[in-house]
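Participant: These notes open a run of structures that come right after.
Please treat every number below as a calculation from the coordinates, not as lab data. Since this is a predicted model, take the numbers as computed values, not measurements. Cβ atoms are built from the backbone, for glycine too; each structure is taken alone.
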Structure I
Amino acid sequence: MPSQEIGKPIPNIEHAVSVTLPTWEATIGYEKGEDWVVSKMTLGYPRFFIHSVIKTVAKEIETKYGREGESAMVFPTYNVAKRCREFIKKRSDNKPSVRVLQLSTRPPANDDEKSTVLETNIGVVFFPTEEFPVAKQYWQHSGEGISSRMGEYLLKELFKKEASPGPLLFPNSSHNVLNKSSANNNLKQDLQAKQIQKKSPSISHSSPLTANEEIEKEFNTFIEQKYGRVLDLKFAKESKIALRRRICGKVDKSHNQIEEMEKASRGKHLSEVDVLLYPSGMAAIFNAHRALLNIWDTPKKSVCFGFPYLDTLNILNKFGPGCHFLGMGDDESLDQLEKDLESGTIDIMALFCECPSNPLLKTPNLKKIRELADKFNFAVVVDETVGNFLNINVLPYADMVASSLTKVFSGDSNVMAGSLVLNPLSKYYDILREYFDEDFEDLLWEQDALYLERNSRDFASRAAKIDDTTLETVKLLQNCDLIAQVYHPSISPTKHHYDSIRNADGGYGGLISFVFHEEAAAICFFNTVNIHKGPSLGTNFTLACPYAILAHYHELDEIAQWGVDRNLIRISIGLEEPRDLLAILQHSLNAASKIIK
């Protein structure tokens, strides 16, 4: 059952990406920093909430290398740390003294150690403690901080200490192993039911295994494959190659997924060398922006087209000359952009957009955007996270395509990662390729890559099921008189733009937003619905949040002008059986109906 306990990780493991905020009031309390909420937060979304093990590493480094009044922040390379240093110096009013230290872990002593030991260099930024909020901005916006798994490794290798497990459900979860305790009885019961339903020949009288033995074997296989500590570091390079191939539609044949992944192909020109992996989706967007700032002789403003996820706008505004924000992201906005470009009112370096946008699920006219980009010489960067490349093909219209692999590509909500795809047919390809050949650093921690590769093997089948269940959920919400507006690409006024880039077998994605007529109904529905509730999307389990409250609590009046209602609820559909999920949602809709009568 989904936890309704404030601050409980989702899933209940120490490297979880989401965290439970079970009520409307708890979400507001979190945003306001009220102790009754924040004191219970054992974890949080990694770019906003620095993991306890990372804090411990920073504290150890401060103790050993810091000066009085200094705090430390840890990054995966020296160059990233230098970028953070420059950001602090530029954004702070106090002109602080900021320094950077490089530290290294030891290389493997022999071939046997290559499975568990990895030489790595990190960069540490030391700054006056009062400047921590500014440093935290860089951590959040850039997405280039170290992961909790890397933090565990650094703690062990640099300071000979083991991370202390938090108050988690599974006793062995500090080692990423799920024990066969009573917590897993539901799984065994599910396996037993499946064996009974299919009457498998493997458990007939002639089988060498009894029914219970077969269930136990299947259970053990599941545990090992899904949660087992199969993190052999010497295979990290191969895992990253497999990930890049998967993202460009070419899959390792040993995974037996050719038929499933064929539909993800983005064309014969795209190669795995054109896929760059990053530690988060935001890091991919950040580095796309950095690249454009560096390849233009005189950097110009960019356009942020459509109401985006908040940190895309933060990146464009805080790094470089700023941006023009066209928050409606509709055809009228595009017509006005064309007029402004024609008249010379504006001259831009790039246009950034999401496809579709989060949270309003609008699809921009990418064909028109591409025409304008070619005519007025600006680059196009598309964030395809919400649509995902199985459903839509945005690459022909973009110079670079960013995606958060943390979401549906992974699904398990236990690892952060992102990708940036360079379009080999872009007129900027050669200069971008030259830039990244010189500037790119592999910031994705090896253990995270190993987890992501394993999680994403069934990406295609999971995405298809989520798409189907989402369409049924949309119908349920549309038929509810309590709800004023439902947002989904399948019913959007911009559906024709989505359909023009939809793959032959593509769906409409698993994200839905909706608004109730009455605030009281929205609050009642959210507080009573028995699903996971917290930040993130694209998880294998259905996940909800009062999006405007969570992402824009301090600017609710401002976002209203872009069509984002303060009471908007966002649901990311998971892999539950549709009948069960719809019943849960209907139950809470019924509760909300009673409240307003």
Structure II
Amino acid sequence: MDRTLPLETQPSEPAPSDRITKSGKPEQLGLLEEILDKRQLEAHFQPILDLKSGEILGYEGLIRGPADTPLHRPVELFRAANKHGYALRLERLCRQTVLESFSRQGLAHKLFLNVRPQCLALPGLGTAATRELLKRLGLSPERIVIELTENLPFFDFGSVRAALTNYRNLGFNVAIDDLGEGFASFRLWSELRPEYVKADMHFVQGIDSDPLKLQFLKSIQQIADTCRSHIIAEGVETEAELAVIRDLGIPFGQGYLIGRPSAAPAQAAPDNVLHVLRQQEIAIYPETLILQNNTITAEKLLVVVDPVRPDESNDHVFDRFEKDPALHAIPVVEHDVPVGLLNRFAFIEGYARPFRKELFGRKSCRNFMDTDPLVVDKDITIQELSSRLVDAHSRYLAEGFILTENGRYAGLGTGQDLVREITNLQIAAARYANPLTLLPGNVPINEHIERLLRARIEFVACHCDLDHFKPFNDAYGYRRGDDMIQLTGRILAEACDSRRDFLGHIGGDDFILLMQSADWTARCRAALERFDRESARLYAEEDLQRGGLLAEDRKGNTVTHPISALSIGAVVAEPGDYVSHYEVSSAASEAKRQAKRSTGSSMFVERRRPGLERRYESTLSLTIPPFAKR
């Protein structure tokens, strides 16, 4: 969203002077009336890009007052209109100006039309007037997206839903703006089920260096997949941000890097943007931020709220909500077993309608309760609860959930508290993350090994290392060297089962896998093959044809250094074999040294039990050079 959109609540510079002119009118009012009478508004358009195809999805329509006047910026323009009673007239003129300019320029694809929810059905702005205007301009409703702004005062969700139903019946799509700025945006998402959701620019800008923003957008994308909504990342201003957004799988982007608002916008993405979109995906990895602490349970989120019985009256429920503004929900419990949930917003919205209090005040609260709330045991881990919420209906994120103990009611939890706890865990994880890959570093690696040993769980420790990496780094530079390390991390991460396996970055070109997957051997072999195939793209064609890099050795002689390969040394750790992470890492390091004796990418599996004679169980060597596999 362009930060100069017409939102009364948005901070701005002081309003223009209200001094009285010779005509007897305030200066501001006179200027506003002149703008409206002479239709002195100008439409600007900012492109929204499809990050998969590189094509323009559509344009967000923005408005500007006359240049070099105090009312050029929309925030000042709308503040003046609200003050002097011209808000409705200005809204009509803005919509007409944007649609006429869009049609006149013959802009392709979709138009995102900014609309404040309380204006959806006002005279001259409803579906009938909008449809008539589109018909006159030769525009199809299927090309128009009604974009609802979120920074606004309270409005009636019921009437907004009804108005949007009318628009959708005509073929319009719906978008909500600035997701993440406040709780209301999540409720808008849950209630209105928009086709498009714009992630606020706060979570996009700097995402390439901020693991918390990365995790936030990753979670939002997962929710969007469940809700069948499309995320638009706002505020993309650098190529690094664009690369991360692309790799997260977010489908659309908007920002100054892609295109600034303009009266005559570009109809194709800039070359540098297309170059980023076509690059090999090595910026981030799907499982970079692994929550290390699996011992924190939902009990930490538990808030004790006195429940009501199913036969409790609606008047009683209303009194409780009225007396406690912070109370977001009341559980309905029968014989200590939760049977429903009374959500504050849904209850008050339904109960406050005309004649509802008189008709239902003394009746059972069953009429207004949610009979299918999310109910989980308080001993479920934070990670399991997060997965449940992502897989469940999106409304549970806003409405909260009921916590039980052995099937009996214990308390309530909220999605907001869950997000806060996950954020705290992410901060703890990020503190020890490798800055290049954002993968867990040595401290969480050692802690995870110790947890596996204490639990007496069989696992496989795989020490992964790049062969001939230094000549590559010296020849191509540290930036390309970083690309090689990031590529390795991504391949290893995607070879893991995130529910069972752990990936850490020891440092440099060394990684460690702690695997519990039954098919760990096949996963490692697939990673080796994929590394040989994809790492070849980082080499110059002449080096691939030669089969190596020409560089001086330590004695000053020009020699050919082989193409980089990946070696994996694996140790099977059965219960009781090792007593500390020192022993596990030492054994895995020795297995890695054995793997590096083979030519090309290879894996050595050491199944020797500690204290017994060494047995070389298997050496899997992939000797096909990577340049032959392209």
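Participant: Quick one: FRET efficiency 1/(1 + (r/R0)^6) of positions 353 and 457 (r between Cβ atoms, R0 = 41 Å, to 0.05) came out at 0.85 when computed from one of I, II, so which one is it?
Facilitator: Numbers: I: 0.85; II: 0.15.
Going through each structure in turn, the value belongs to I.
Participant: Could you tell me which structure in I, II was used to calculate Cα extents along the principal axes in Å as 97, 68, 42?
Facilitator: II
Participant: Can you tell which of I, II yields 14 when relative contact order in percent (Cα under 8 Å, 6 or more apart) is derived from it?
Facilitator: Comparing all candidates, it corresponds to I.
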